1. Assuming 2.2 is distance in nm of label points 7 Å out along Cα→Cβ at positions 227 and 331 as calculated from a single structure, say which of I, II it is.
2. Could you figure out which one of I, II the value 1.7 for distance in nm of label points 7 Å out along Cα→Cβ at positions 27 and 139 was computed from?
3. Work out volume of the Cα convex hull per residue in Å³ for each of structures I, II, then name the structure with the largest result.
4. Can you tell which of I, II yields 6 when relative contact order in percent (Cα under 8 Å, 6 or more apart) is derived from it?
5. Where does the value 24.5 come from, among I, II, when mean count of other Cβ atoms within 10 Å over residues 259-266 is the thing being computed?
6. Out of I, II, which one gives -12500 for helix-only ellipticity at 222 nm (-39500 (n - 2.57) for each DSSP H run of 4 or more, over all residues; to 500) as computed from the coordinates?
7. I, II: which one has distance in nm of label points 7 Å out along Cα→Cβ at positions 43 and 323, as calculated, at 3.0?
8. Given a value of 3.0 for distance in nm of label points 7 Å out along Cα→Cβ at positions 35 and 67, point me to the structure among I, II it was derived from.
Structure I
């Protein structure tokens with residue numbers, strides 16, 4: 001796919017300094033750019049490369065002032081990083097949404113509604129009563145159960161498993177191997193030491209503009225719905241348990257687990273390998289450090305926490321600083337104890 005510098009500048013609302021008719025066919029790092037590539041400069045430490053790059057065009061911010069002669073064409077924008085990200089997004093859309101048609105073999109059940117612009121890869125399965133929106137892309141070996149709803153412009157990558165009655169909104173991306181709607185971990189202990197399975201009769205609702213990472217699992221609710229609100233971004237290998245609700249625009253990093261019936265607020269940032277217990281609420285704007293254990297609810301908004309059990313970040317950092325000094329502090333205490341004993345023995349101090 002090829003575009004001119006003029007077309008890209010129009011997309012980014014940028015100003016061209018150089019040759020607007022140059023053809024761009026690839027996005028590349030500024031230090032590795034060649035003819036036909038476009039790159040960007042946002043970090044000042046990469047500025048030396050803009051004077052030597054062979055890329056046809058480079059996106060720069062309005063505050064960039066060259067210190068040497070530049071041979072490449074510049075596209076000047078308000079924020080170079082954001083503009084390049086926008087360009088990456090548009091390029092990805094073109095790549096992902098260029099696929100159309102139905103490969104063979106596939107299975108489509110009864111009373112299925114299929115929107116225009118559908119791509120259905122080989123060996124994929126769509127259960128009866130399912131509704132698929134316009135321009136949806138379903139990659140090979142994906143399984144979509146009965147009575148599922150999938151909104152427009154959503155991508156279901158290879159090997160995804162979507163259980164019956166799941167609802168997925170528009171502009172979502174479900175990456176390879178994700179499982180949506182599997183049973184929640186519900187077992188009732190019995191008097192004889194065995195466990196009885198609690199039927200999981202609810203579903204999963206994923207709202208618009210959500211990204212779900214590869215091999216992530218989102219369990220269906222016991223009753224009602226497990227809900228992932230709009231704009232949520234979930235990394236690979238994350239476990240979301242039954243009846244959990246994740247608030248709008250929250251980001252969750254890899255290997256995190258959120259236990260059942262917990263409510264995570266809006267605009268939260270949860271680091272990798274975090275464990276969150278069940279039946280608690282996490283306030284809007286909470287930031288949780290990597291490997292933290294969240295064992296109680298967070299009521300105050302915009303709080304940063306870390307540690308296991310997790311507590312307020314500044315207190316945690318002070319605690320860590322003291323913890324590192326424990327061997328030295330222990331030595332000082334023993335020396336003080338020894339000196340006190342000597343003073344008692346010498347009669348300098350007494351118990352009276």
Structure II
């Protein structure tokens with residue numbers, strides 16, 4: 001292997017690469033890209049838990065001051081010391097969510113169709129809709145936000161210009177109506193929406209595929225099924241950190257200022273941590289020690305919410321459509337490096 005970075009759309013089985021690296025180069029220097037990549041569970045967790053491994057900064061956006069403000073206040077992008085207050089702002093938003101009827105949302109999104117694209121019909125909408133409705137966002141405001149989520153996700157890209165920054169400005173104004181006062185509240189609501197749209201759709205997509213391939217386990221509680229699906233097939237494959245001091249891993253010296261690619265998807269299949277790691281087994285005792293939602297100070301605050309949402313939605317789907325099956329072309333993936341997100345999943349929705 002020469003390069004640790006690749007587009008998920010171009011690789012049929014990235015897990016084969018991860019397994020090879022875990023065996024031969026669990027801590028690997030990619031000279032071409034000037035980046036370390038860590039593949040073992042122990043090495044990944046060490047980086048994630050280290051207070052000296054920081055989130056890389058995004059560049060200043062030249063044409064969007066509101067975008068710069070949002071980026072500067074997001075818990076996902078902040079480091080010590082501001083991370084504590086930014087994380088608390090995001091947690092406060094979760095605490096104020098009202099309960100939402102997930103089966104009712106599913107019924108609305110599926111709209112009595114006999115065939116659907118699961119990704120477009122549900123995965124790109126349900127997690128965002130849950131947050132919007134849980135925060136009491138009006139239908140008109142919610143439609144505008146949902147329609148413009150692809151533009152909003154530009155905030156998380158390492159670009160110094162954005163297309164249509166006026167849309168982001170307007171979403172910021174809308175969000176201000178639904179959050180309590182406090183520094184970073186508006187920005188972190190926007191961050192939660194982006195996370196719901198990106199990672200949330202990956203959770204619903206990948207978990208569905210795993211459950212369709214492992215129907216023998218459907219008698220078990222769905223939270224356990226989703227947890228195992230997300231260990232085996234996590235949507236977010238990698239995250240990055242920049243070292244603030246030298247660190248030694250597996251007899252390799254990683255130097256201050258260097259970037260580390262933390263391969264979460266490899267860690268979740270490390271045989272040193274999970275027995276028979278490539279087999280779907282929701283009864284494995286330590287499945288919830290997976291790194292799907294990270295670890296340490298930047299562990300995802302939405303982990304329990306995400307599993308609950310996916311479990312409830314998938315339980316509804318499998319209960320209503322007992323003869324559901326995949327149709328159409330083979331699964332292909334978006335052309336991104338850090339996440340394995342199906343472009344489409346075509347389903348026939350049959351109840352019997």
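No value in this document is a laboratory result; all are computed from the given coordinates. Just so it is clear, the model here is predicted, and its values are computed rather than measured. Cβ atoms are built from the backbone, for glycine too; each structure is taken alone.
1. II
2. It was calculated from structure I.
3. Of structures I, II, the maximum of volume of the Cα convex hull per residue in Å³ occurs in I.
4. Numbers: I: 6; II: 26.
Only one of I, II returns 6 for relative contact order in percent (Cα under 8 Å, 6 or more apart), namely I.
5. Here the read-out was taken from II.
6. Computed on structure II.
7. For distance in nm of label points 7 Å out along Cα→Cβ at positions 43 and 323, the value 3.0 is produced by structure I.
8. I
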